[in-house]
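Read through the structures below before going on.
Bear in mind these aren't lab numbers, they're just calculated from the coordinates by the rules spelled out. What you see is a predicted model, and the numbers here were worked out from it, not measured in a lab. Cβ atoms are built from the backbone, for glycine too; each structure is taken alone.
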Structure P
Amino acid sequence: MSYFADIYKPVNNTINGPYANGIKFTGKTAPGSNLKVEGVANHKSVDGTFDSSLKFDSVNVKNGYKYTTTTKLDQSGDVTVGGTVGVTPAVNVGANVKFGTDGSSKQDVNVSYQDKDVATRVSVEHGNNYALTASVAGNRNGFILGAEYKTEVYPKFVFNTKNVNWAVGYKYNPSTNFALKVDKFEKLSLGFSQTVNPSTNVAVELVQDLVVPANQSKVAPGVFNFGVRHVVDANQTLIGRVNSKGTGNVGYLVKVNNNLGVNLSAEGSVSQAKVNKVGVNFDISL
């Protein structure tokens, strides 16, 4: 059973890439190790900013329980420490603490439950106040129905339907998926994804604002997004998307060898046949 956040993934994964943004290097230990180390350095082409991080993940099983611990150091000096315990095959309990360089801290405690028919997750975050995020998703005759609610609970609690996100998914057959999500009653996304053959996936979605913008007399027109993913072979994948505004993206993902993967992407105007941005990601296994 999928969690709420996974309901729209069949559409989202085909529409949204991944596409490289700027120049990014990711170095990580080879899969299969109980201790995983990952370092990231990223120069973003959108705003020219640079960020980096170093993360350590450890997975251990003891007395029938699965323990996962994570430590992350950001470029700013912020440190995040967290862990998850698999209490049963269906129940996980986790906690995270983020320490800021300004002396601030933010804590998060979460509990999740997942079986073949229901998946739910509840988390409480403490920073300047206490905030609750709760989600549930259920499966019935091929339909997946889900909702997520986010709100401040202390020192003040006010129920507001605008804090609710909704999603519905339907698997018509193993190759065809429909999905609908509504974010805070402000934006609606309606999507369809199709596995054409074992190598090719296509998807189309309509994204429609539901709220009239400030200083406007009516809601903005919806935007159609079209995406495709084609696996050339075990080492090469082509991705592409275009929207009704005339913006297009293409990407070429290649596994050069067992230690290096490259994602080369470009974005531009379809009508003007002009490339506006180019990005490249390097994934290095050590």
Structure Q
Amino acid sequence: MPESDRSNAEGCSVALIVSGPHVDPDEITNRVGLEPTFTRRVGDRLPSGNRSIERGLWKLSIDGPTPVGAPKLASELARTLLGRLPTTPEASSQLHRDGDVAMGFVFGLAPLLTFSYELDAAVVQRLAELGASLEFYLLDGSEKPPGRRFGSSDGQYTVEVRIHGKDLDPGDVTRALGLEPTLSRRAGEPSTRGAKRVCPEGVWCFGVVREGLAEMNELARELFDRFPVGSDAWAKLCREHAVEVRFSFIVGTSTGHFDLDTEMVRKLATFGHSLVFSFFDFEE
């Protein structure tokens, strides 16, 4: 993450970035009619002066509050940023031809904070149209930029499809999809074994879990290879209940980064549901 991409310590920064050896920031600015917040040109000298830049960069970013307790704020910031771009298919495809397109999120957090945020289906679909990847950086103030990659050390990492609704019967979902869930609860059952708190609605989950080393793109691909997306039974469940794809991280730090590549963003857009990202401190 370049020095200029840092967020403030208690906020969220969302950026659309086009980078590559043939990226001319001035050409992109003229084409989209928007002044970027940061650029780098091939051949410019780095601040250290030791070497020249080999990849041009054009970045448009906005800042907002960290969506702690309000996970939909991440989607709102992304929609605001994407809404500034031209919406024609030609403009979308041209950005991808210029270079690598990515949407980056940088969150400034308190250390070891349980934290969730959401990207709605419309945002994911728009990013797929742009040929963009997704990049996520979490900072707790102790390390900038974060060199640690989530999934490269101790922790538990999960990618799962979660179906839920007041009238959902997990047994019906299991029979319709032909998959045994990794977790299921009926409305009114204890949320966990022995707990006093009960589930307000039925829940059916199917996920892939890894301990220690894990790569989120690989986990998501393994999940979708086993999940019957496109079947009539799946379409019926989507019409009748709420569905989301959840990425969960149980880790000992809130400083780190991970990404979802262009292919995975397209696959998630085809899936057509919100993405939820949750981080938990494994010492809690």
Structure R
Amino acid sequence: MIRWVAGGCAAAMVATPALAGPWPQDAGHGQVITQIAPYTSEVRGVDDRGRPTGTGTLYRLDGGPYWEHGLAPRWTVGLVPRLQAAWLRDKTTHQTYTSQGLAELGGFLRYQLHQGRLDTLSVQAIAYTPGVAHETRNLRIAEPNASVGLAASYGIGIPLPRGMSAFASLDAGYRFRFGTAADELRIDGTIGIRPIPRWMLLAQSFSTIGMRNGGPGGTDYSVNKVQFSIVHDLTERHAIQIGYMREIDGRRVSLGQAVLGSFWYRY
């Protein structure tokens, strides 16, 4: 049986989907979500992840496939590669810098602790490799060190009248970063509603809070994002998603915005 995970939270994240929602995949089944998200920002010495950069207009193409698979009842595994290509038009040097490559690769294991009639609770462990990219000095995209994280996720389905349905989820996680970068606390929330068959509306918030425990020269930043998107089921196995993300607040970052498009495949 192909089961469409209620939240689909990971698909909607422009940033690294470290928190992917509590719903497990059925054993032997899963989903692959391929996303592309053009991003723009006016940077002033740092980018949206607190890394030193030039001053000017940053254009970036974020994307990659997100894969999760039901390994066994209650157990889900997955991979989260984060690919980027970036261009910076520096107003100080009047040059254009480019970088492209794999920013990082994450692999996760999720276990469902509780399954109620409408709600579920899961825990997740994730590990990230360093990135591999062709970079220029003023435009870094690859993570220089590995990191690991732990998270908990709670979700609930909400029956509505007239055949509609909704859900909400809350995810909280801690990322331990090796090297000089500060650790990060992540808090994400999602509200989704299916007003008519085959259509889903998503409203989401993503918060990264730097723990101020980094070493000299390491990144230490905080950023809050909101995102709104629409998902349309083309068939039982295929869906498309379009959306908009905006960074609304932060510390030691430059704020930007992005549009996103995703193709979802379930098996």
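Among candidates P, Q, R, the computation of distance in nm of label points 7 Å out along Cα→Cβ at positions 47 and 247 that gave 1.5 used structure P. When semi-axes √(5λ) of the Cα gyration tensor in Å is computed for each of P, Q, R, the one that comes out at 32, 20, 16 is R. To which of P, Q, R does the computed value 17.5, 52 (Rg and Dmax of the Cα atoms in Å, for residues 63-182 alone) belong? Value 17.5, 52 for Rg and Dmax of the Cα atoms in Å, for residues 63-182 alone corresponds to P out of P, Q, R. A value of 4.6 for distance in nm of label points 7 Å out along Cα→Cβ at positions 135 and 167, calculated from one of P, Q, R, originates in structure Q.
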